Structure 1
Amino acid sequence: MRRGTAALAVALLTALAACGTAQPPPTALNAAATRLDADPVRAAIRGAADTFAYPESVQNRPQEAAIAVAQLEFIAVEIMAGRTSINFSGIVGPALQSGRFEVRDYLGIAQDAPSQPVIDSLLATPPALGNTAIFTAGPAETMRRLAALPRLAQANSATAIARQQMEFGPPEFPDL
C-alpha cells in the first residue's frame, strides 16, 4: 500500500511540475501496438487495459506484455500532454503517469528514461532490452519479469479509467 501511495504522490507532483514546463515530445507506436483501432490512442488504451486487467493472459508471453507496457508509456505521455481528440477528466493523465511509474518500477526501467526509446525497445522483435541505462535490471531479468507480469494495481486502475472514459466520456457531476 505504501508503494502505491508513493507512486501516486510522485505522479501527481510530476503532473503539477509539468504545468509550468514544455510538453514532452510526441511519441509513436508501431503497427503491432495499434492493431486494435485506427486511432493509436484508442488502440493503446484497449490493449493496455485488457493486459493490465488480466495479466495472466500474457503469462510466458513477454513480447505481448512488452507491447502492453509500450502502450501504457504512449498513452501516459500523449494523454497527459493533451494530444488526443478524446475528452478525459483531469484525473486520467496523472493516473496513467502513476501506473507508468509502477510498471517501470516493477520492470526495472529507469524512471527518467525518455518514453520513445523505451517504447521502441519494447516493440522491437524480440524486445531490445540491452540498454542498461534504460533497463536497469538487465535484459534477462527484464524479460523474466515481462513473462511473469503480475497484477499491477495502479496500471490496471489507470487504464480501466481511461478505457471507461474513452467509451462513455468523463463523469458528469450535477451543479450543487
Structure 2
Amino acid sequence: MSKKQVQEHFNWFVKEVPARIEILIEAIEASGLRNIEKFDMTPESLNPLWGWVKERINTVPKSHEELNELSNTLPSWILEDMSDWKLDSGTVTLAIDVSLYFAEVFLREYPHLQWGFISKPKSDVDINKPVVMGFKGGALHPPTVVINLCRSHVKGNQDKDLTSLFEAWRKFI
C-alpha cells in the first residue's frame, strides 16, 4: 500500500469505529441480555462483555487445503502446536468489533492514548494496521489480542478474559 492508501484506510477505519461499536451494542441488546446499561465503555464493562462474547465463539475445521498448505510451508516444530480448527467468520467479525470496544475503553480511560498506525520498520508485524499508540514498548493491535483471547478460550483457558487482558496492557501505560 502507498502512504496515501494507508492514510485513507486509517481515516476510514477511525471513522467506522463508533458505528461498529454501535452494531455490537445492538447485537447484545437483540440477544435479550438484560442490564444493557452495563456496557458503558468502562473497564468494569469488559467483564459482562466477555461473558456475552464467550458464549458466541464458534469454530470450523480447517480445510484439507489449508492443512496441506500449512504443512508444506511451516516447520514441524510449529505444526506441533497448530490446531486443526479456526474461528468461524462470524466469530472473527465479532472479535474485531469487541476489539474496537476494548480499544475505546483504553482511549477513554487514558486520553494520551490514540489511534495511529506504524509505518516503520517494515518488518513490524502491525505495519500499516490501525493500532492504539502510547503504550510503553509498542502499540496495541486490538483485533490480534481479542482474536487470540477467543482462540485461548476455545483451547480451554478459562483464566483469561477481557478484564485480565486490559490489566495486562494497562501495565504498559
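Miscellaneous remarks
- For Rg and Dmax of the Cα atoms in Å computed as 17.2, 49, the structure of 1, 2 it came from: 2
- Test item: distance in nm of label points 7 Å out along Cα→Cβ at positions 96 and 120 calculated as 3.0, pick one of 1, 2: 2
- Which entry (1, 2) yields the derived value 30 for relative contact order in percent (Cα under 8 Å, 6 or more apart): 1
Computed from the coordinates by the stated procedures, all read-outs in this text should not be read as laboratory data. Owing to the predicted nature of the structure, the values given are computational and were not obtained by experimental measurement. Cβ atoms are built from the backbone, for glycine too; each structure is taken alone.
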